[in-house]
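Structures incoming, each one as structure tokens.
Every read-out reported here was derived from the displayed coordinates using simple, explicitly stated rules and does not represent laboratory data. Bear in mind the structure is a predicted one, so any value in this text is a computation, not a measurement. Cβ atoms are built from the backbone, for glycine too; each structure is taken alone.
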Structure P
Amino acid sequence: MAALDLTPFPLVQMHPIANGRNEWVALGLDLRAQSGNADALPLLFGSPDLLAAIAPLDCVLQLDGPAQLPLPLLKQLPTQRVVLAIAAASLAQDAAPRQLAALQEEGYRILLDGALPPGVARPATLRAVALDCGAGLPPPGQLLALFGPHLAYGLPDQRAMQACEKAGFAWFAGAYLERCCPAAGSGASELPTRRRLLGLLALLARDADSRELETLLKQDPVLSWHLLKLVNSAAFALNTQITGFAQAIALLGRRQLQRWLQLLLYARTDAEGPLNPLLPQAALRAARLEVLCKMDGGDRDEQDLAFMTGAFSLLDHLLDMQMADIVGDLCLPSHVEAALLQREGVLGARLRLMEGGAAHAQALAAAGVDAGSWWRSQLHAYHWAIQVGRNV
């Protein structure tokens with residue numbers, strides 16, 4: 001992708017949109033006036049980088065109204081890749097229904113976002129909706145009479161997501177994707193699995209011998225299955241099927257093996273079950289911290305530690321444990337431990353930015369990042385996380 005040389009870049013935050021199986025189907029951009037990004041559209045789409053980075057996913061643009069889309073800009077928004085979530089309140093404006101009809105005729109998919117204004121009827125052709133469900137949940141079956149897919153966003157937890165699914169929504173976004181139920185449960189039957197997992201983390205952290213990794217992998221059928229599935233996936237495009245751990249370790253190499261295992265720790269579902277939503281989120285954080293470290297001039301070892309910090313930053317949710325109990329036995333470098341436990345130092349400040357939604361100039365300065373670099377790191381990280389989600 002071509003580099004964006006834009007220091008005063010708008011601080012637009014992307015967010016993943018998933019289906020009921022936790023697979024990312026689109027990425028959302030909030031470009032409404034309340035987000036402070038209403039004027040960012042021409043700059044965001046003035047380069048091919050955005051849509052290239054998130055391919056093959058769709059891009060959902062949340063807008064205040066169709067007036068935000070002048071004709072010159074529309075020519076830069078491919079109808080097959082862009083979904084328009086238009087505030088339903090804009091239908092109170094006389095020209096809006098006609099403008100929305102024209103957008104549909106051009107081939108754009110449109111979601112009516114929010115409640116209709118009093119006395120305004122829904123246009124018959126607009127049969128998909130978006131709704132902020134953070135303040136309240138819709139009743140079951142509410143959307144069965146409308147075509148979709150419908151988008152529920154602002155979802156705080158898994159319970160809210162499941163309630164929206166029962167109401168008829170098929171696309172979901174919100175903090176629930178980083179707060180899923182732990183994959184490794186908390187019952188006594190899960191203690192051996194948890195111990196193996198923590199043991200593997202310790203081996204990775206101290207750069208253990210490949211034979212030690214192979215021995216522990218053989219004790220965990222689920223993680224082993226994911227590793228072999230990965231190395232035989234399209235991501236590696238091999239002509240020979242890999243059937244053994246020694247082959248997999250030799251193929252990946254020590255550095256890549258450690259990185260993939262750090263992410264595969266989150267892939268603890270059976271072959272038929274849904275994707276663990278923490279997996280692409282961990283990949284996103286890891287890739288973003290790594291590329292920011294590289295932009296700073298960090299060497300290969302520093303980049304590896306930055307990647308590890310991002311990959312490990314959701315382990316407390318995965319294992320349903322306190323982070324202090326997890327890192328206590330890993331013997332991590334002090335700055336990595338400080339980032340994971342207290343969000344201190346440069347890595348900690350950048351993790352805090354990722355967790356806090358939209359960034360602002362003061363927080364970026366504290367993290368040692370300019371707006372243009374923050375945007376480039378976001379594109380790079382989403383590109384990587386999308387590939388991880390599709391290949392694991």
Structure Q
Amino acid sequence: MKPPEVLVVGAGIAGLSVAGELQRRGVSVQVVEQAEALRVPTAGIVLHPNALACLDHLRGALDHQGSRIERNVAMDRDGSETVVEWKSVWPELPLAVHRRTLGKLLLSQLDPDTILWSTAPLKLIQEPEGVRVTFNTGDSETYQVVVGADGINSWTRHMVDPDAQPRFTGHTFIRTTVLPVTPSSSAEWRTWRHGPHTFGLMPIGQGRMAVFFQIAASEPLRSELPDPLEVLRNGCGDMPGEVRRFVDSMRLDEQLVTRSAFALTTSRFVAGRVVLIGDAAHAVSPATTQGGGLAVEDAAVLGEEIGAHGCRPEALAAFERRRQARVNAFQAIATQQVTLMEAVAARRVPGPEGLDDSAPIKPPVDASAWYRRLYGPLLAVP
């Protein structure tokens with residue numbers, strides 16, 4: 001077996017995706033992950049058609065284990081609804097699936113021994129023909145390309161854009177997945193808004209529902225809540241009876257996880273032979289439901305460019321040209337997502353061209369046009 005040409009740092013969605021893309025093109029890959037085993041949060045993930053197009057090799061398994069989402073329905077405390085019909089936004093319906101399911105499917109596509117667990121880089125030195133990497137195990141190796149897929153708090157990012165810093169989005173999430181007491185066949189993702197809180201339910205296949213509770217806050221949480229279930233129940237105390245009954249009936253067989261949400265913009269994705277992908281390069285608000293999708297796109301495009309140019313800086317430069325324009329265009333529009341939510345809470349909804357202070361007090365039933373604008377940059381092939 002030839003020595004690895006590419007080192008991937010991180011075994012999340014971005015890292016597993018790019019490792020699979022490269023191996024399918026005959027490129028030898030080593031993945032290192034500081035965790036002891038595959039670690040995925042107890043949460044669902046929405047894969048929009050832009051992501052599904054890059055996961056064609058997993059389509060059958062994803063359709064079998066996930067759930068197609070026909071519409072989003074957001075309920076306000078006065079009982080009014082804002083609806084997004086996904087068939088009016090995308091050429092096919094998004095698919096929701098457990099993050100663990102997606103992680104295991106991506107992992108199953110890799111050659112044996114691709115991943116070194118409990119391993120992390122300590123030092124990178126760029127040399128003319130490669131990158132010399134020293135690991136926490138004491139070992140060192142030279143790779144032609146290093147891919148930083150190590151998330152929002154990326155260690156690898158200091159080699160590419162050391163000034164880029166994550167910024168708090170103003171929201172903290174409590175989330176898990178459950179088997180509801182009363183099974184639901186609905187293909188709707190429903191949310192209920194009440195003051196600074198939002199409660200959401202989304203089918204993710206295999207009879208499970210993703211549950212999330214969003215809290216508006218001025219500062220991010222620095223640690224897990226001591227009793228997130230109590231916070232969830234108290235926060236839903238004034239919500240409609242259907243929400244309270246669901247929360248009271250939950251039988252937790254997975255951990256309730258508390259996470260503050262961060263966004264990130266970098267000035268560059270590449271420095272020499274080091275490239276960033278996924279949240280290490282760009283992170284968007286969870287409200288856009290595109291963090292995982294953009295990571296999967298990154299992996300597909302990087303695989304294409306290395307397949308075309310080899311493991312050379314020219315491939316990474318071509319990747320950066322393709323990805324930076326697309327990601328920047330989406331991030332520019334995605335910043336309006338918070339404005340949209342605030343407008344809805346204030347009983348006025350922007351049209352597809354933006355906010356209008358003279359808009360009627362009652363929001364329209366269908367907000368699909370606005371979402372077509374939000375996802376517009378992602379309609380074309382990555």
Structure R
Amino acid sequence: MASNDSLLFPLVNMDAVANMQNAWVALCLRVQAADGDTGAALHSLFGEPDLLAAIAPLNCILMLASPAVLDAALLARMPVARVSFAFEAGALQDDDGRKRVAALHESGYRILVDGALAPGVSAPVGVTAVACDFTDSEPQSRVLPLVFGPHLAHGVDSAARHAQCARVGYEWFSGAYALHPAPNPAPHDGSSRKRLMTLLGLLARDAETRELEALLKQDPALSYHLLKLANSAAFAHSTAITSFGQAISVLGRRQLQRWLQLLLYARQQADGLPNPLLPIAALRAAHLEALCKLNGGGRDEQDLAFMTGVFSLLDLLLGMPMAEIVGELNLPPNAANALLARSGPLGELLAMTEARQVSAAMLEHAALTPRQWLGSQLHAYHWAIQVSRNL
């Protein structure tokens with residue numbers, strides 16, 4: 001039975017913030033207080049010792065309606081080097097709001113004004129950047145010229161909207177734009193895709209190492225990324241890893257399966273930028289694995305959950321219908337149903353990892369408490385951040 005304290009713990013929505021180079025630079029945090037008391041919810045959240053450690057080295061941008069909820073005891077838990085604030089513009093137009101922002105700035109915090117100030121109202125002293133929600137609108141003009149940035153565009157849900165925001169001066173972006181890329185007029189390399197599908201099939205059926213090694217030798221890009229990973233700080237060694245056999249030995253069988261699944265997303269893009277799908281795939285995989293473990297799943301079930309999370313973006317990566325991919329890979333029925341229809345226990349958990357906002361009712365249906373949900377989020381983001389830094 002979950003404790004009352006655990007049930008009153010706030011729901012936390014986390015959104016990764018990326019820069020113009022597709023690198024994650026921060027996380028936006030929004031709290032949903034179970035009893036409407038945002039201050040108490042923030043005390044509970046920042047009282048968790050693992051919060052900032054799990055998302056390091058990223059900082060968090062706390063999205064708040066007003067600075068009024070920030071008392072001295074709460075600020076003592078929010079290091080100025082790790083926490084920034086984005087306040088709704090409407091709360092910064094009276095004397096009290098402006099004084100609070102000035103005091104926060106004096107203490108060293110970075111402040112963003114979220115939304116447009118009323119005509120004729122200047123930005124409060126201490127505001128250093130602009131944030132704006134573009135879920136239902138496109139940018140009409142350039143960001144305020146008198147503040148320094150980097151400026152944050154959130155609710156950016158398409159490649160076209162991302163380009164619009166970048167043109168008017170936004171440098172940081174959050175939203176689902178990576179899941180809605182611009183159409184690619186270039187035909188897909190059929191032989192490359194065939195090799196990828198073959199490798200995916202080998203991974204899905206836990207093939208022999210020699211089969212994986214033989215296929216890797218046919219794919220220079222994937223081979224490069226595997227050797228780079230094996231020689232990275234994540235697997236520190238005194239001697240360089242120079243062969244696939246060594247790499248496989250260093251990583252270990254189980255880790256090799258997981259890293260290879262993610263390495264599929266690490267191929268260099270035509271514009272030279274990292275693939276924005278990579279950290280999202282890592283996030284879904286680790287989150288689904290953590291949720292499976294919380295639900296009592298064993299090691300094999302957790303591995304399948306991880307793989308399902310990675311594979312959930314293959315249709316975007318390969319430019320193929322998911323039904324065709326699942327058919328070619330001959331996946332277990334529970335994974336196939338999860339990927340095709342978000343059905344079954346695994347599919348329901350996958351849908352939760354994809355949801356923009358999880359409700360208390362969704363958690364109750366999944367037999368999870370808000371505190372458990374936060375733990376699974378932190379585990380997933382910690383893994384995804386490390387993947388982004390090592391691939």
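Here mean count of other Cβ atoms within 10 Å over residues 100-107 was derived from just one of the structures P, Q, R, and that gives 14.1; the source is P. Looking at structures P, Q, R, which one was Cα extents along the principal axes in Å calculated from, given that it came out as 64, 44, 40? For Cα extents along the principal axes in Å, the value 64, 44, 40 is produced by structure Q. Work out which structure the value 0.45 belongs to, where FRET efficiency 1/(1 + (r/R0)^6) of positions 36 and 300 (r between Cβ atoms, R0 = 41 Å, to 0.05) was derived from one of P, Q, R. Of the options listed, only R reproduces it.
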